[in-house]
Structure 1
Amino acid sequence: MAAVVLPNTLTELFPTAPRRVEVEAPTVAGVIDALDEAYPGMRNRLLDAGPSIRRHVLIFVDAERAALGTAVEARSEVRIVPALSGG
């Protein structure tokens, strides 16, 4: 199973979600589906209509920036990171 590391911003919105979750999914899209099944509404926080990853969310698989179709291996680490911006 892949390890998914969630940011504090998501665990604050979904109090039952731990910072590190184990999921089995072949792609990033599958990871998001699994997260949404376990924590309803999480998909809406991560994806826009289309679907596409929200502009202010970055997803990495094994330290490489990922898209929805990026493959996820059983031993992969998936990190969801809110983008930082400011002025």
Structure 2
Amino acid sequence: MALEKIVKNDKIETVLNDIWDFSFVQVRTATIIREDGTDLSRSFHRHVVMPLDDITGEDADVQAICNAVFTQTCKDNYQAFLDSQETL
């Protein structure tokens, strides 16, 4: 009877803000408690990665997606969005 705790990214989604034309990445992490190969419980945590965020602390799979999605145009459009919020 061995208990095992597994933490893994089980869903990574890119979402497009089509008004400002920038994308961000949503990550869902699953924590699974297993006993002898049978899942006893599963819980989830979500977080969002924005184009100007530091991604060095993210898992390699998240970093790879962020590097593909967060082009310079995406970052510039996100910065323009942030700048517009400061004037409100």
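Have a look at 1, 2 and say which one yields 35, 12, 10 for semi-axes √(5λ) of the Cα gyration tensor in Å, as calculated. Write out the running numbers ahead of the final one.
On the way: 1: 18, 15, 13; 2: 35, 12, 10.
This value belongs to structure 2.
Which of the displayed structures (1, 2) returns the greatest value of relative contact order in percent (Cα under 8 Å, 6 or more apart) on calculation? Could the numbers behind the result be given before it?
Working: 1: 36; 2: 27.
Answer by largest value of relative contact order in percent (Cα under 8 Å, 6 or more apart): 1.
Looking at structures 1, 2, which one was mean count of other Cβ atoms within 10 Å over residues 56-63 calculated from, given that it came out as 15.6? Provide the component values of the computation, followed by the final result.
Details: 1: 15.6; 2: 12.5.
Considering all the candidates, the number was obtained from 1.
Can you say which of 1, 2 returns -9000 when helix-only ellipticity at 222 nm (-39500 (n - 2.57) for each DSSP H run of 4 or more, over all residues; to 500) is computed? Kindly include the intermediate steps, with their values, before the conclusion.
Details: 1: -6500; 2: -9000.
Source structure: 2.
Computed from the coordinates by the stated procedures, all read-outs in this text should not be read as laboratory data. Please read all numbers here as calculations on a predicted model, not as lab measurements. Cβ atoms are built from the backbone, for glycine too; each structure is taken alone.
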